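Some structures are shown below for you to check.
Derivation of every value follows stated rules applied to the coordinates shown; laboratory data play no part. Keep in mind that what you see is a predicted model, and the values were worked out from it rather than measured. Cβ atoms are built from the backbone, for glycine too; each structure is taken alone.
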Structure 1
Amino acid sequence: MSNRAMIWWETIQLRCATETLTWSDFKIEFENQFYSRYHRKVKEQEFLALKQGDMSLLEYERRFHDLLLFAPHYVSIEEHMIEKLRDGLRQDLRQGLIALQFKSMKELIEVA
């Protein structure tokens, strides 16, 4: 861990010494410390515009998950995540998947 991150973490621990720090609270603290509002907005827009394009399926899936961290409110349930992931696939892959129902993103990727 970098010096800056370690100092930040120690400060958080001291501030929250008498209460339990939930994962949700930690994420908020972390994002506010290390990502500017502008950076988060840029990443959110990247997520909304994400398309597979020239990426391999694995690269696209990884990029999707990386950017999802900045826009979870757009795909708050699994069904919406599946639709967003499917809709960003290249047309040749997406076309054969439109009529199918998937229970998970993993299942969608396996079939694609």
Structure 2
Amino acid sequence: MRNRKQPVEKHPIHVKSGDKVVVTSGKDKGKVSSVKKVITSENKVIIEGANIVTKAKKAQGGEQGGLIKMEAPMDSSKVMLYCPACEKATRIKYDVVDKKKVRVCKKCGEKLD
């Protein structure tokens, strides 16, 4: 029997690419950085400079092999949006302004979009 990945229960991801976030758990706890990529099918995000792993790469063609450091995906529940107004990690709420859905900081009420 083949080893297959179990399907991941999808939930809406609260961050978008380019957002400033704070890592809330793990070896990079407290690090403030931006989101590089969001992987919605797995509920994961890739954060710049966080969750660095070393990967061994084999030489292929004219490329040189060796150890490569790269950012690995982490679960979206391990990051919180960073509010530049109150300079803290915060949860968000959605308000409707001029018939548009806007993300708002729960602590200070500042618009994040």
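Descriptive notes on the structure:
- Among candidates 1, 2, the computation of helix-only ellipticity at 222 nm (-39500 (n - 2.57) for each DSSP H run of 4 or more, over all residues; to 500) that gave 0 used structure 2.
- Which of 1, 2 leads on FRET efficiency 1/(1 + (r/R0)^6) of positions 66 and 98 (r between Cβ atoms, R0 = 25 Å, to 0.05), largest value: 1
- Answer label among 1, 2 for the case where FRET efficiency 1/(1 + (r/R0)^6) of positions 34 and 82 (r between Cβ atoms, R0 = 30 Å, to 0.05), calculated from the coordinates, equals 0.50: 1
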